[in-house]
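In the part that follows, the structures are each spelled out as structure tokens.
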Structure 1
Amino acid sequence: MPVIMGTAGHIDHGKTTLIKALTGIDCDRLVEEKKRGITIELGFAFMDLPGDRRLGIIDVPGHERFVKNMVAGAAGIDFVTLVIAADEGIMPQTREHLEICTLLGIKTGLVALTKIDMVDEEWLEMVKEDVAGYLSTTFLADAPIFPVSAHTGQGLDALKSALSELVDTYQPRRRSDLARLPIDRVFTLKGYGTVVTGTLIAGSFKVGDDVVAYPKGTTSKIRNLQSHGQPVQVSPAGRRTAVNLPGLEVDDLERGEVLALPGTLFPSLVWDVELTCLASCPRSIKHRTEIHFHHGTRETLARIFLLDREKLEPGETAICQVRFAEPMAGVFGDRCVVRAYSPLRTVAGGRIVSPLGRKVKRFAEPGLEPLRRLAGAARDEVIPVQLELAGAEGLSFARLMVLSDLESRELDKALKRLCDTGGAALVDREGREGRTFVAASVVNRLMDELLAAVAAFHKREPLKQGVTRGEMASGFGRGLSPKLFHFLLERLLKTGKLAAEQEMLRLPEHKVSMASDQAKLRDTLLGIYDTGGLTPPNLKDVLESLNLTFKEAQPVYKVLMDQGLVVRIKEDMFCSAAAFKELVAKVAAYFETAREMDPSNFKDIAGLSRKFAIPYLEYMDKEKITVRVGDKRQFRRK
């Protein structure tokens, strides 16, 4: 598996010179670097090892003014070679670089004590003891120290052997999917066009892949790939990679963007971060402090919003939100570094617990508790918490890929287990971003709320059979996705907690409850229309005979229509539903032998005068039983 080594250390301690002595490659490529004799930008080299292996190397600048470049390089390394000059010992950037490596989660490395040709043995031993003592409380506590001289070659063979052995034993854990390449260089190469370089920190790229530069969303297709100057068809995770992107200009891209496959990253203005303030920080970090935020190869201004305190003291760790002026694309578990706005120095760092942060009320435990659980969750415990935080919005499979540390196969199995054990529900199988899942606790809460909404409707409208799906969708379901609303309804109907009659929804136990006077009116009206058949009395005459207004009688008419006992033919005309059904049967029988029907035919069939025949014909047209063609009707079913 490819491995990347990075250097760290104070300016002029010999990092670049040491790499040249080990590999024959001069990492200082800029004219300004040659002129000033210091490293300004990141440098790249490789060292061939026994067994046809190759160690990628990133050389970082040591000057305090270029620490941001150092962070960009360190973000892609697996282990570090801390370079300390024997004639100077531990210096400010020795400390800061080591702190940055710690914050980035680097846990392995060794120490190169350079320029030993400039000191005597006694001094060298004293410096070795001093370095060992300083490193005793760091991740390099047990790291071997190799005295070397790039000028005389002393100690270089031992260092090379140690590096080879470290590569043999070191097994970096990298995701094989979710390909990401944080861009650290953008340039034009004659005959190729625009090229970007970076360390592929996950997944792989192959020639012909469609790619997107996040967060801007610039798209292209990989024309060529190179690794350490050699063309390749596929570049795996952990390898320094140059990507040739046709159709783009240098100005279309910039350091800090992340090259990935389409639809795999989701830039956001808010991240939830588990942040640790360095014990060496001279002061606390206050709520809303503006900072320089480093992630991958990108540096940007941001503000820290502390959620459970007013300030983060040196040595303390807390969950906070980092808010950006422009969207950032990250993945759960990514490391970040925070530097003070002024004076510039590293003050904190941490781990992303959600790169899709949501609004959280400060000092509110219900919102904070899941974030704390997320920070300490085992890999298989992350998904339920992320779904819980997502609420009714749910999460697509693609978003869960960036919100967890699981590869696609693992994630697929974890979601299946979660759904099988009742911890989550698959609410959309064909969403724009793939399958969408919602936490079971959220589904259960929403089903209870939907049932409560139907019960409240019954209480408000006791004379109605129920509420239509459309009314529920535009009311209760207004803030939900259509797929989730449909899922809730279907689950309630399937379990019998909700009943449906065509488009009408009701609680199974609901019965139209009428007061005695309304029940009496219902029976009276039903008798009037049953007696009237197809020639019912005018609505005005019915109401006058009962000494009622339509407003008073309307609820009972609605019940009769909901129960399918009465049909409203037009504004002021109702008739018996049974009589109308017989009429439709007669019309259907007529069309068994005829293709068309004119009004006179209809009057003969129904035995009606024009006064009644025309409203019935128009109503049947409206109900799509018949269709009017000129002055005649045809049967739609035919």
Structure 2
Amino acid sequence: MTLNTTIRTVTDRIIDRSSDSRTAYLERMAAARDKGPARAHLSCSGQAHAFAGAGTDQQALATGTAGNLGIITTYNDMLSAHQPFERFPDLIRAAARETGGTAQVAGGVPAMCDGVTQGEAGMELSLFSRDVIAMATGVALSHNTFDAAVFLGVCDKIVPGLVIAAQTFGHLPAVFLPAGPMTSGLSNDEKAKVRQAFAAGEVGRDALMAAEMAAYHGPGTCTFYGTANTNQMLMEFMGLHLPGSSFVNPGTPLRDALTQEGAKRALSLSALGNDYRPVCEILDERAFVNGIVGLNATGGSTNLLIHLVAMARAGGILLDWEDFSEISDITPLIARVYPNGLADVNHFHAAGGLGYAIGTLLDEGLLHPDTSTIAGDGLALYTQEPKLIDGKLTWQDGAGASLNEKILRPASDPFQPTGGLKRLTGSLGTAVMKVSAVAPEHQVIEAKVRVFDDQDQIKTAFKAGEFTEDTIFVVRFQGPKANGMPELHSLTPVLSVLQGRGMKVALVTDGRMSGASGKVPAAIHVCPEALDGGPISKLQDGDRVRVDAQTGDLEILTEGVLERTPAVADLTSSAFGTGRELFATFRCAVSSADAGATVFGG
């Protein structure tokens, strides 16, 4: 199939835009590669320090003839998605020994959960945790004694942070090993109904707690299609997972076999072998375009409009939200997974999953087929699915057809002809919206605004019965420079209740809303943010605004707004407590959302 013209044009534009920075990056990676495995150049004392805890692997490490695999783990046992990683290092070490190599845990990095910190002060550290993860991984790999690395991570900021770090050490092969989703519990749709009933005062906290515990009930990733599972999709589309490995449940024989095979694959790709595949060569411009196509085709999380920009920049590749928008316009939406449908990721996987999604998009010329991956040359390898037959891991052709077209459809006959993300621009600035879950009748709203500087103010006003007409809710001073750009996901039940009462509502914010933003139109990541004096800082109650996800317009309709003096917010409450004082430097240095909201050379 001939590559789609828009895909080719956007890719060429990214290559041209990134020429200088990409060339400089690849030159740095070539220099690092030419130095070879560093542990052989360490002093005897340095080597002794590095190998002292390696037990029976000490001799193999000391001779320097065997490949040494660095493990970066985000294990902790308070978060379901990362609890399964407790067992992974032993599995990886055993697999490495089978191939004559060694493996060491290079370091552990933090992993926090937006679901736990939602609406709490800790959420203001969430976005910054991505860059902390990248830094911590850099420290772990700085011992420079590894020939390849495996990365154990799943959730929202964690995979992007690990990818940023992997690209910083881009001369090494990198394999990402997921934990997999928890088995299905209470459906996401039923859980959402209980949340809305609680927000409306119709049920008590005991009913809410029971519903949440029935939904989040065991080890593994949350089963809705939010940022965590979008990350897993990307790692397959971009060639850093083994084919078909993203949505295999934890604690199963197949999951363990994939973990061990991933370790062996990482060592086989090192410069010591005959198939050297450093991550700097896998994550090229084509791989990132494939990731953007996957994001749109599956209705993935809007958080990735920030993360993919930051991830790409770590490899000298410059992405722009215009790239996302143009690709969205020609990418069909082929999946309906909650909140863009009733199915969860386990149902999606059973219907054909990522293997079918990649295959049907390849058939329509919407993906670069010739990318390098950890599985080999060509993305067609990712149309296969893993099987454990008589204890042996093998890959077979996928079903070749969707097994449930209510969940997963061919790209030639999609749920809708365009992707799940929309870029909005106009006199209010630039923003993005996840439209895949928003019904067409809710995608356009022109109304008066109510302006808030804090999401709790909206909840208080809602309980007081203040909202009785169509309203655009503006929540500002929530950008990365103001308070770390926390998610405002806890507003979803309130806004959903109002929309359910027949009101037209929308959210406009310089904060985030994530992949769980649901059915309410939300123009998020507004740039410039309020703290930078963007137009959002000049709005007042009663001004009229138009949010149009169909035409991509984000317009202030009231005259004279842009001539006003920007509002000033008291942000002292976001400066201290729950560790926020430790991140003052981040708030000062962070770039805008459309530049990746990163502290790395924003």
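Just so you know, all these numbers are worked out from the coordinates, no wet-lab data involved. Values in this document were obtained by computation on a predicted structure and should not be read as measured data. Cβ atoms are built from the backbone, for glycine too; each structure is taken alone.
Consider the structures 1, 2: one of them gives 4.2 for distance in nm of label points 7 Å out along Cα→Cβ at positions 170 and 546 as calculated from the coordinates. Say which.
The read-out comes from structure 2.
Of the structures labelled 1, 2, one was used to calculate relative contact order in percent (Cα under 8 Å, 6 or more apart), giving 15. Name it.
2
Among the shown structures 1, 2, from which was the value 3, 13, 18, 17, 12, 8, 8, 8, 6, 4, 2, 1, 0 of P(r) over Cα pairs in 10 Å bins from 0, in percent calculated?
1
To which of 1, 2 does the computed value 1.04 (Cα Rg over 2.2 N^0.38 Å, for residues 354-449 alone) belong?
1
From 1, 2, which structure was mean count of other Cβ atoms within 10 Å over residues 282-289 = 14.4 calculated on?
The read-out comes from structure 1.
As an exercise: mean count of other Cβ atoms within 10 Å over residues 154-161, calculated from one structure in 1, 2, equals 28.8. Which structure is it?
Matching structure: 2.
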